[in-house]
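Input: structures, listed below.
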Structure I
C-alpha cells in the first residue's frame with residue numbers, strides 16, 4: 001500500500017468508530033475493515049473522489065462501507081505520491097466542519 005500521511009486526530013476518529021458500536025467487537029471489526037478497504041482504494045487511486053468546495057476546496061471525499069456510512073476526507077499530493085488523510089468519519093458525523101479544522105497537518 002502507498003504511504004499515507006494521517007492527521008494526528010485520525011487515531012481519535014478510529015477510536016470513535018469503535019465506541020459507536022457500544023462494545024460490540026465484531027461490529028467494530030467490520031467497520032474498521034471497511035475503513036481499511038477504503039484507505040486501500042484511496043491509495044490505489046488517490047486522485048479519485050468528490051472534489052469539495054470551500055472551506056475544503058482542493059480536498060476530496062470518498063464514502064464507502066455498508067450504507068456508505070464510512071467517510072474519508074483526503075488530499076493527494078501526486079508530486080510526493082502520498083495522500084494526506086484528514087479525517088475518518090462514520091454515520092451522521094459533521095465531517096465537513098471537522099475536516100475544515102484539519103487542513104493543517106502541523107508539519
Structure II
C-alpha cells in the first residue's frame with residue numbers, strides 16, 4: 001500500500017506542475033512558454049536528484065532532505081558515469097515526468 005501511495009503522490013506532483021505549465025502556455029498562446037516551464041521542471045527534478053537542492057517541502061519520499069540521503073546522492077554522483085546517472089534519473093523520475101507530460105497535454109487541450 002505504501003508503494004501505491006508514493007506512486008500516486010509522484011503522478012500528482014508531476015501532474016499539478018504539468019497542468020499549470022500547460023494552462024499557462026495555452027493562455028500565453030506560445031509553445032515556447034511551455035517548453036521553458038517543462039525544461040525548468042526537469043531541471044528542478046535533476047537538481048533534487050543530484051542533491052544540489054534539498055526540497056524539504058516535497059511530499060515525495062525520494063526527496064528526503066536528511067543527511068544519509070544527501071550522502072547517498074553525493075556517492076551516486078561520484079560513482080556513476082554520466083550515462084548511468086541519466087538512466088537512473090529517468091527511471092527514478094518516470095512517474096513524475098510522465099504525470100507532468102500527461103497533465104501538460106491535458107492543460108493544453110482544456111478549455112478552462
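Where a number appears in this text, it was derived from the coordinates with a stated rule and is not lab data. If you're wondering where the values come from, they're calculated on a predicted model, not measured in any experiment. Cβ atoms are built from the backbone, for glycine too; each structure is taken alone.
Kindly point out which one of I, II the value 3.1 was derived from, the read-out being distance in nm of label points 7 Å out along Cα→Cβ at positions 67 and 99. Value 3.1 for distance in nm of label points 7 Å out along Cα→Cβ at positions 67 and 99 corresponds to II out of I, II. Taking Kirkwood radius over Cα pairs in Å, for residues 35-90 alone as the criterion, the largest value within structures I, II is that of II. Taking relative contact order in percent (Cα under 8 Å, 6 or more apart) as the criterion, the top-ranked structure out of I, II is II, with the highest value.
Taking Rg/Rh (Cα atoms, Kirkwood Rh) for each of I, II, which is largest? Top value of Rg/Rh (Cα atoms, Kirkwood Rh) goes to structure II. Thinking of I, II, which structure, once distance in nm of label points 7 Å out along Cα→Cβ at positions 43 and 75 is computed, gives back 2.2? Here the read-out was taken from I.
Given that helix-only ellipticity at 222 nm (-39500 (n - 2.57) for each DSSP H run of 4 or more, over all residues; to 500), derived from a single structure, equals -26000, which label among I, II identifies that structure? It must be structure II, since only it matches. Taking distance in nm of label points 7 Å out along Cα→Cβ at positions 27 and 83 as the criterion, the highest value among I, II goes to II.
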